[in-house]
1. For which of P, Q does distance in nm of label points 7 Å out along Cα→Cβ at positions 120 and 304, calculated from the coordinates, equal 4.0?
2. Of structures P, Q, which gives 24.3, 75 when Rg and Dmax of the Cα atoms in Å, for residues 240-479 alone is computed from the coordinates?
3. Comparing FRET efficiency 1/(1 + (r/R0)^6) of positions 264 and 456 (r between Cβ atoms, R0 = 35 Å, to 0.05) across structures P, Q, which is largest?
4. With Cα extents along the principal axes in Å coming out at 69, 67, 45, pick the structure among P, Q it was computed from.
5. Hey, FRET efficiency 1/(1 + (r/R0)^6) of positions 168 and 288 (r between Cβ atoms, R0 = 25 Å, to 0.05) derived from one of P, Q reads 0.05; which structure?
6. Give the label, chosen from P, Q, of the structure having the highest value of relative contact order in percent (Cα under 8 Å, 6 or more apart).
7. Once mean count of other Cβ atoms within 10 Å over residues 256-263 is calculated for all of P, Q, which comes out largest?
8. Comparing mean count of other Cβ atoms within 10 Å over residues 56-63 across P, Q, which structure shows the greatest value?
Structure P
Amino acid sequence: MQVALPAGTDPQQVLETLFGYQTFRPGQREIIDAVLAGRDCIGLMPTGAGKSLTFQIPAKLLGGTVLVLSPLISLMKDQVDALERLGFKAALFNSSLDETERSRVLRQLRRRELELLYVAPEALRQSLRNIFADCPISLVVVDEAHCISHWGHDFRPAYRQLRDLKSQLGDVPVLALTATATRRVALDIIRSLGMRKPAGYKGAFYRANLRIIAQKKGGGRNTRRDMLSVIRGHANESGIVYCATRRGVDSLTEWLAKEGVSVLPYHAGLDDRARARHQEAFARDEVNVVVATIAFGMGIDKSNVRFVIHRDMPRSIEAWYQEIGRAGRDGLPSDCVVFYSWADVVGYDAFLSEIDDPELRDETRARTVGLFRLLERSGCRHQALVGYFDEAIGPCGDACDACLGLNLDEIAPPPRRPARAAPAPSWRTPSWLAPSASEGDGDRFEKLRALRRGLADKENVPAYIVFSDAVLREMARRVPRSEVELLAIPGVGPAKLQRYGKAFLEVLTAE
């Protein structure tokens with residue numbers, strides 16, 4: 001469905017008319033105004049801050065096509081599907097396309113039929129200048145921009161093709177976006193992309209809806225039982241468990257399945273079809289838990305991940321921040337539990353021999369040691385974490401184990417052996433996370449969730465593309481009875497109202 005926008009439309013009108021929101025999140029309008037003015041811009045925005053809107057809204061207002069360069073190949077189809085449901089003309093250009101499909105997309109681009117084109121750098125077999133010459137490109141977006149920097153925690157060789165991007169594409173404005181960049185990496189991004197006097201925005205890295213719990217391994221603890229406590233405390237909710245090795249993934253998946261957990265593995269050792277199938281099952285709420293290596297990290301845009309567990313300590317503070325950022329993208333309360341030990345640090349030393357540059361090798365190990373020391377220290381977890389990104393905050397007070405004064409056993413009591421048929425003890429929720437919804441709201445939410453799942457399956461898309469959990473919870477709370485009332489729910493725009501409104505109103509008015 002195409003939603004007509006009147007001449008002279010501004011970003012606020014696009015936000016309201018297409019996306020169904022009344023207000024911008026911090027930083028979104030500043031970045032949008034910079035790119036609409038033709039300026040280069042770098043945005044440091046935490047996961048879940050809504051960085052996609054900073055280029056999707058300009059795509060409706062600029063004359064040509066917005067080119068989005070992203071490593072998230074597995075997400076591109078979902079992103080294009082979601083945009084089409086909002087009335088955008090969008091396409092993807094990656095290694096999943098054959099030559100005929102690639103040619104068709106380039107023809108659409110040259111005929112000005114696309115507002116957004118998602119491109120994977122790995123799919124570029126020649127320079128950007130050769131592929132996109134004479135194409136009406138109005139803005140180039142480099143998503144996950146830290147991947148271009150050797151000093152970034154997730155450097156990708158394919159991003160080398162993006163060096164001196166402006167000169168390759170004829171001085172087109174460039175927007176670089178990342179959720180995890182130190183000052184050093186940010187300066188390297190600007191230099192590498194050839195950006196000139198860019199505008200900049202740095203968002204707040206503190207995410208109050210994430211509760212952080214750190215538990216040191218050893219000392220007689222059973223890490224598997226600890227993880228099972230967390231998972232059972234989030235019954236029927238989505239979560240990710242990260243492991244350092246493929247063997248660890250396979251072993252833990254098998255054990256959790258025997259314990260009755262709805263779970264699938266994900267790592268680079270699985271064939272492409274199995275990985276795609278497992279990721280799709282998770283995206284569509286067909287399985288609750290994925291146990292994965294970091295190969296799963298950048299392939300997730302699922303908004304209702306309620307917990308992230310690290311069975312093994314991540315390799316750096318940046319990696320940890322990015323991975324826990326998979327939780328609670330819809331802004332609802334979510335839990336992040338990390339298990340750590342010095343043995344994890346030593347275990348990663350085996351990978352250092354793969355790094356030829358001695359300075360980079362030393363820096364890589366220093367990052368791992370830095371995370372261990374951060375987890376060992378006393379005091380607020382959030383304060384220490386965002387402090388690494390040069391953000392100063394006071395203690396969170398109630399969003400980490402240290403400030404709550406609770407240990408893992410108090411937050412997630414160990415599951416009892418099946419001596420009786422009662423469910424495992426629930427995850428202890430402090431007052432700040434206690435649901436305010438009534439029991440009726442909860443029942444209504446589950447009915448709406450079932451409807452969403454049915455609609456998503458029928459359209460062959462992940463459930464969150466229909467509506468996020470946050471939108472469904474607001475519907476359950478307000479109980480809109482008309483199209484006008486439904487349209488007033490944040491996240492319900494005219495396009496989605498026309499597509500899904502009747503079905504949701506039938507459920508909401510059936511009581």
Structure Q
Amino acid sequence: MLIVFRADADPFIGGGHVMRCLTLATEMQQRGAEVIFVCSTGTANTVPALARSGTAWLEADQRDWNEALVDGKLAGTPIDLIVVDSYRLGEPFEHALRQYACPILVIEDAPTRRHDCDILVDMTLNRSPQDYTGLVPRHCRVLAGASYTLLRNAFGELRAASLARRTAASELTSLLISLGLTDIGGQTATIARSLAASGNISRIVVVTGPTSPSFDEIMALQKESARIEVHVDPPEIAELMASTDIAVGTPGTSSWERCCLGLPSILFVVADNQRDNARALEGAGAARVVTQGLNLPEAISRILHELSLQLDELAQMSQQAAKVCDGDGARRVGAVIDELVLPKRAGRLTLRRATMEDARRLWLWRNDPSARAMSGDTRAVPWDAHSAWLINRLADPTTLIFVVEVDGRPCGNVRFQIELTGTAVVSIAMARNVRGLGYGAAALTLACREAFRQQFCERIEARVKRENLASQRIFLKSGFAPAVEDTEFFVYQLPAHATRQEDIRTTGQAQ
């Protein structure tokens with residue numbers, strides 16, 4: 001499956017369109033899809049996370065497309081879905097894309113424009129599909145409301161710990177200021193300096209982007225006050241949000257990130273399309289909204305003082321924010337995409353040797369929160385470290401990595417690593433969208449047979465955490481026998497002569 005994302009970023013429109021598209025792109029890559037972005041000049045400078053993600057992208061031309069895609073294909077691969085997230089590109093542009101004979105998904109924030117699409121996603125709190133009646137084709141499926149919010153995995157992963165921290169909080173001492181990567185209006189420095197001078201907050205975390213109009217002034221704040229720490233487009237934004245007591249921001253895409261973590265907000269509107277969000281969040285009790293025209297630093301300082309004296313209200317805001325968004329929206333949207341785009345197939349499972357073209361999907365599967373929780377090393381692996389590791393592993397004769405495919409779509413991997421004893425240690429990772437469907441045991445059986453057939457090893461061993469019951473069942477079902485156990489792991493072994501030879505429904509052939 002090839003998905004093309006069309007989204008832009010610049011200092012005037014901000015980086016929210018590209019960031020939420022990156023989130024959906026990551027979800028679909030975990031599901032085995034290939035993705036590519038088409039973006040206007042300067043987008044990567046505004047959103048460094050695009051380049052940092054390792055995702056391929058093309059520069060948009062005067063037609064807002066790219067000549068590499070003019071025939072509806074990329075290097076011979078047909079486009080299966082086009083995602084459009086833009087306030088500027090509307091129905092005429094979408095209608096022109098119909099020539100490529102593939103479904104179109106539009107990400108929108110307000111029911112004010114017509115669209116020619118097959119799926120429309122509007123993450124606004126309290127939005128309903130009926131709001132788009134007459135604005136989209138009758139067949140279009142509208143995914144409306146905060147349950148479809150596109151958030152990165154990191155937010156869902158930190159949700160429980162963040163909510164627990166707020167339950168135990170006994171004072172308001174830390175503040176996050178994040179007015180978007182482009183700091184529309186350039187008010188970040190003024191607000192941060194004023195709050196630092198007030199002395200009520202001991203830690204002020206400022207998040208900004210490299211294209212902020214007051215970037216130099218923001219960077220100088222750290223020298224002015226020991227209370228202030230500045231982070232430029234930080235990849236650890238979820239961790240920073242989880243570590244603070246309240247946020248000052250705008251009611252854009254980051255609102256849902258804060259809600260997922262139960263982070264109360266003080267909001268002010270910098271664009272007309274944010275008004276619905278502001279009203280909804282204030283109505284839900286998740287935020288306090290500062291009216292435009294007021295002295296912003298003074299108004300924010302007053303609210304902070306009120307909340308510091310009424311910690312029960314701050315705790316209530318946190319609880320209400322957490323009810324808005326649970327962080328699972330990307331999975332829900334991904335499931336709808338699969339339902340629309342993927343044909344019903346037989347579920348034929350095959351293997352192929354991994355290549356460097358698989359680097360990103362292997363990295364995403366490795367860093368999936370649930371997979372990491374059951375791994376020997378639960379830490380997330382940085383992209384650069386993973387890339388260097390994979391280059392070495394693919395060239396290493398003691399390593400064998402298979403990519404598992406179902407009906408030609410990547411859905412997991414099985415890796416063998418020979419130790420000094422001559423035994424190969426096996427590990428398996430399946431994409432979350434196929435877990436529980438029976439592919440894990442089938443893939444493991446097929447991979448072990450192939451490793452033995454290639455005479456890669458004489459014995460295979462698996463080490464499974466005691467609490468990982470699902471993996472234990474998979475290894476036992478695949479013919480492994482318990483060998484050793486300790487306080488943390490069960491060890492299973494499979495000698496070459498023990499591989500089962502009966503046919504299984506999903507087994508194909510290794511390439």
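1. Value 4.0 for distance in nm of label points 7 Å out along Cα→Cβ at positions 120 and 304 corresponds to Q out of P, Q.
2. Details: P: 19.5, 61; Q: 24.3, 75.
This figure was derived from Q.
3. Once FRET efficiency 1/(1 + (r/R0)^6) of positions 264 and 456 (r between Cβ atoms, R0 = 35 Å, to 0.05) is tallied for P, Q, the winner is P.
4. Derived from the structure labelled P.
5. It was calculated from structure P.
6. P
7. The structure with the largest value is Q.
8. P
Every number in this text was worked out from the coordinates using simple rules, so none of it is lab data. From a predicted model like this one, the values you see are computed outputs, not experimental measurements. Cβ atoms are built from the backbone, for glycine too; each structure is taken alone.
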